[in-house]
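Please treat every number below as a calculation from the coordinates, not as lab data. These numbers come from a predicted model, not from an experiment. Cβ atoms are built from the backbone, for glycine too; each structure is taken alone.
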Structure 1
Amino acid sequence: MESVFANAKKQLDTVAEILEPDYPDKKKFKKVLKILKKPQRLIKRSLHIKLDNGKSKKFIAYRSQHNNARGPFKGGIRFHPNVSEDEVKALSIWMSVKCAVVGIPYGGAKGGIIVNPAKLSERELRELCFEYGKVFSPYIGSWKDIPAPDVNTGGQEIAWMLESYEKKIGNLSPATFTGKPLELGGSEGRTEATGLGGSYILDYFQRTKKRKNRETKIAIQGFGNVGYWFFKFSFEKGFKIVAISDSSGGIYDEKGLDVNKVLKIKAEYSSFKEASDKIKFKFITNDRLFGLPVDVLVPAALENAITKDNAEDIKAKTVLEMANGPTSFEGEQILLKKGIDILPDVLCNAGGVTVSYFEWVQNLDGYYWTKEEVNKRLRNIMDKAFLEIFEVKKKKNISFRLAAYSLAVKRIIDAMILRGRV
């Protein structure tokens, strides 16, 4: 499978061709680009915890800090067996770009632990979180690097890390982590922010296409936090969601799925495959989902879901990326040749980091906003970002991703030059 870090670097190379004419000093530009292709710091540590059976076990953990020219590092921490150095480096680049796309004052970071959290007891999971917060405490802080939840982590895991970090430094510091429970300084609207932000982008895109929601068919790959909330908000706006999947496969109904019924099925059974013999909906594989004749395909799970091996099968008119890096470089070239619009991850899923930014601001201020105020501010930022990207796309006749990257990478480069880093 193609390296996601190689994919991230290829994306930077591609946008460099568009940006280079804007910089008279070509030597300086090339130097900046070289710097952007690797993180400023990669931290790798071994975390040791005692299991319930009394034995000690080691887990490998990472934190990639890509670039802080525009502000402190920002990025989630994921718990997954496939976490790797390659992955966290790529994701930290995309976070830098994402923050610059929506204009919030952060640089990118990403962390992770190689672990299957489902195989740990609650006590073991708590100990692992405590260890991460303690071991990585020298590298994080409210004006240094602000972690958040990611794949297989949520408010509880962040609460444990916060407790461990604060014990280590000797004082309260709620602004060091975002995605916290409300009781510990979390923000209203944070849980659903990524899915809601993506639905705002789809709204604006629909207006540019003059398409009616009820006539727009959507297939969503992934039913985690992001996939669920995107499904919910799209369903409530009248879109026809014909397929939804988890890692085991999905369910399909060309007449449209009801989000409440699907949620009930998911809650009752461990997976859609487990439910397949007991429900009326047609069970499909994830490969089949990607080939459905829909208007919008939404990859909302892990990276590299669309590659050169399956891109030819995609019949959707638009791919709206809610996962991080779900389309490989080669896969994207195939989709673009087919005339498929790709609304990029660095725009579509930026709602999460935007509301994380709101949470950080509220923590630093000690003053908290209503959910209505959070959602209104989120909508303003997402609409502004889409409009800026859409105008660049039309003006330069380039893809949505190249338009997003050209705006974002220029903002990062300009900040680095202003600081005298090159």
Structure 2
Amino acid sequence: MRPFPAILFLDQSGELGGAELCLADIAEFAGERSAVLLFQDGPFAELLRARNIAVHLVTLPKLAARVDKAASLSAYLRATPGIVMLIFRGLRIAKDFDLLYANTAKALIVGAVLAFVLRKKFCFHLHDILSADHFSAINQRLIVSLANWAEAVVVNSLATAEAFQSNGGKNDLVRVIPNGFEISRFRPPFGKRSPGFPGGFVPGDFPLVGLFGRITRWKGQDVLIKALADLPRVHGLIVGEALFTAEDRIFREEISKLATDLGVADRIHFVGFCRDIVPLLFRVDLVVHCSTSPEPFGRVIVEAMLAGRPVVAAKGGGPLEIVKDHETGLLVEPSNSHALARAIHELLENPELAATLGESAKRDAEKRFGLEGVLQQWKQCIRQVTDPKQPYAWQSSTIT
């Protein structure tokens, strides 16, 4: 049997986000012949090294690093010298690998050029919904144009696939493979109200609602704060931080002021970034997802389900494929704080319903999103890319 290909994964971020956590699992599974090329050092590189994954660090110059999803043509022109410099440094590393695998949009630019120069195959893992809400027009065109040269475009949901295809992405390239999760992590031996909250927070005798994720405007932390104004005695736990942009940090200040203006500042608790959220999942009464625009996947929703927590999620994008309304959770209209408050109230006032939804969610998530099964789907995709004689059988039932 031919050995599994040596894969060089490329990622622009040094921070830990959903795309990076997904890549860490895949890179570890790919074996010791594979490695990760990062454009920035940080917690992500630390996580990879802790899992004995080889890391190559080629730092992106500042002008190029500032290019984000909303970048204009002029921003790309200013960043071009830095990107070219990174590509030249990357050539020496990439030449020793069988396959290049870009995990982010900026990594796609570098990976596609490296693949072209070295005449190697490459894949792209698309973790985002391509829309004007998140990407400038030039970014959308650039991503789709380069991705269409890949051997495969792995997407995390049907929603992500449909957005890619509606922007001109080739249908036959798409492989829908969800994020996978190590199920054993969600069977911890501690109690629901055990101590150890970060940020100095001390739980009390009150209902506690958790919202997990990076603090940024579209994640909707303000929606939860507004909902708490309709829910006397209910407290909110916001786990996450404004990690990436100045706009995120401005939003962090805005929601703190909003909590004060609405008179709920004493009931909203910011505990900051937490690398392992599983212990916190078991210490909240329910988990809410408040994204105001469609979520590509929704990792924290699956994590909450695996922990048996009842979930209220915004109706749009990936969550529609994860949560079955009134079977494994509740779905509410995005940005509607009153609807969110009603759903939270319904679960808190009906503990039997909350428990039933949590148990059903756990069974469903274990069946569909277990890491072992997801990695086998990914392995099949890579085998098909590197050896086209092996057909790829897309298991659409994984998400739908």
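Miscellaneous remarks
- When relative contact order in percent (Cα under 8 Å, 6 or more apart) is computed across structures 1, 2, the figure 13 traces back to 2.
- Mean count of other Cβ atoms within 10 Å over residues 31-38 - structure with the largest value, from 1, 2: 2
- Given -0.44, -0.70, -0.80, -1.31 for log10 I(q)/I(0) by the Debye sum over Cα atoms at q = 0.10, 0.13, 0.14, 0.19 Å⁻¹, for residues 39-222 alone, calculated: source structure among 1, 2: 1
- Given 0.65 for FRET efficiency 1/(1 + (r/R0)^6) of positions 55 and 175 (r between Cβ atoms, R0 = 41 Å, to 0.05), calculated: source structure among 1, 2: 1
- Structures compared: 1, 2; top value of mean count of other Cβ atoms within 10 Å over residues 151-158, i.e. the largest, recorded for 2.
- Label whose coordinates, when Kirkwood radius over Cα pairs in Å, for residues 7-134 alone is calculated, return 16.2 (choices 1, 2): 1
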